[in-house]
Structure I
Amino acid sequence: MYTIAVERSFVAQHFLFGGDWGPENLLHSHAYKVEVQLQGAALDTHGYLVDIVDIDFHLDEIVTYFRDRTLNELAEFSGLNPSIEHFARIFWGMLRQRLKAPNLEAMRVTIWETDIAWAAYQENLG
């Protein structure tokens, strides 16, 4: 199985609701890092699982959408606490809609909220 990964960093804001999480209940920023891992057993005729240029393009598009925004105000988070778990799943879905790569068998998005805290969402595509 081949794996290719690309990562980006960006800043966005959020606040949590529905519980008493102290400072997390107040609007604050995080320097997020997102890593996308794509997996598949077969390469295309060029020797790629997915062209990195294509991954970069779509990843930049999504990161630009979230950069410097308040997650709570975005339609994707309507009714949801903007936890990193939800964020990873939402980011995964946005990337999956954009990537057209027939060799993909699995895709994972990991989002770090701090240097020591992350969440991931993964699905098999077969």
Structure II
Amino acid sequence: MIRFKSLNQSKDFLKILKKNKLNNRYFTIYFDKILKKKINKCLNISFVMKKKIGNAVIRNKIKRKLKYAIQKILNEKQLIDLNYTYVIFGKNNVYKDKFANVLYEANKTFKKINQESVKL
């Protein structure tokens, strides 16, 4: 099982937010190559929610759904490149829709990221 490692410093967030970006109905994802190589099997990913979306219960449920979708993709298909850092901004549609739809969109988004990384 691959562990998630979250970004802690605001300068790291600002670096990633200036890089590549993809939008879909459920989330916005920013991504870029990792500057430092890590030996251990960790995925650098952060889940961010705006306070305007809802109360803490709703925001945490959205984050849990997104984390579980990413974990499921990692375990089944290995579509996610560990050499990248990701910042995911969740949207309110994740709370309203079924998990299968969120998982499908996440798969599609990470396939696009893999195609773009091959081009770069």
Structure III
Amino acid sequence: MGMIKEFKEFAMKGNVVDLAIGVIIGGAFGKIISSLIDDIITPLLLKPALDAANLKNIGELTIFGSVKYGSFLSAVINFIIIAFVLFMIIKGMNASKKKEEAAPIVAPEPSAQEKLLMEIRDALKK
């Protein structure tokens, strides 16, 4: 029974649960980003280039008749777009954190009772 109890304690630690939630949210966020890239940004950027090459899909690009480099090129473009989008998100988050940190913390004015106690303390020192 001790091993089951120990496993339960391990599995229910805050860090393990937080990590599981992070992985699930990360997977959902990954699907959102993939859809944004595949369905919105890539078609908008590549539509003129594909039309000029008389292609409907970037994966159809070939060299020497049989080497399909279009899929690789698509993966590189997706990586660059995803990296840029994530950079902009992190930059925005950092800018909002700096604004929060920039607000100076003003110490509250001591109350009348605290002022009186400080006067008594100072008088006793003398």
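Looking at structures I, II, III, which one was relative contact order in percent (Cα under 8 Å, 6 or more apart) calculated from, given that it came out as 30?
On the way: I: 30; II: 33; III: 12.
Of the options listed, only I reproduces it.
When distance in nm of label points 7 Å out along Cα→Cβ at positions 15 and 111 is computed for each of I, II, III, which one produces 1.9?
Clearly, the read-out refers to I.
Using Cα Rg over 2.2 N^0.38 Å as the calculated read-out, with 1.12 as its value, let me know the right label among I, II, III.
Answer by label: I.
Given that helix-only ellipticity at 222 nm (-39500 (n - 2.57) for each DSSP H run of 4 or more, over all residues; to 500), derived from a single structure, equals -14500, which label among I, II, III identifies that structure?
Derived from the structure labelled II.
A short reminder: the numbers here are calculations on the coordinates, not readings from a lab. Note that the coordinates shown come from a computational prediction; the quantities given were computed from them, not determined experimentally. Cβ atoms are built from the backbone, for glycine too; each structure is taken alone.
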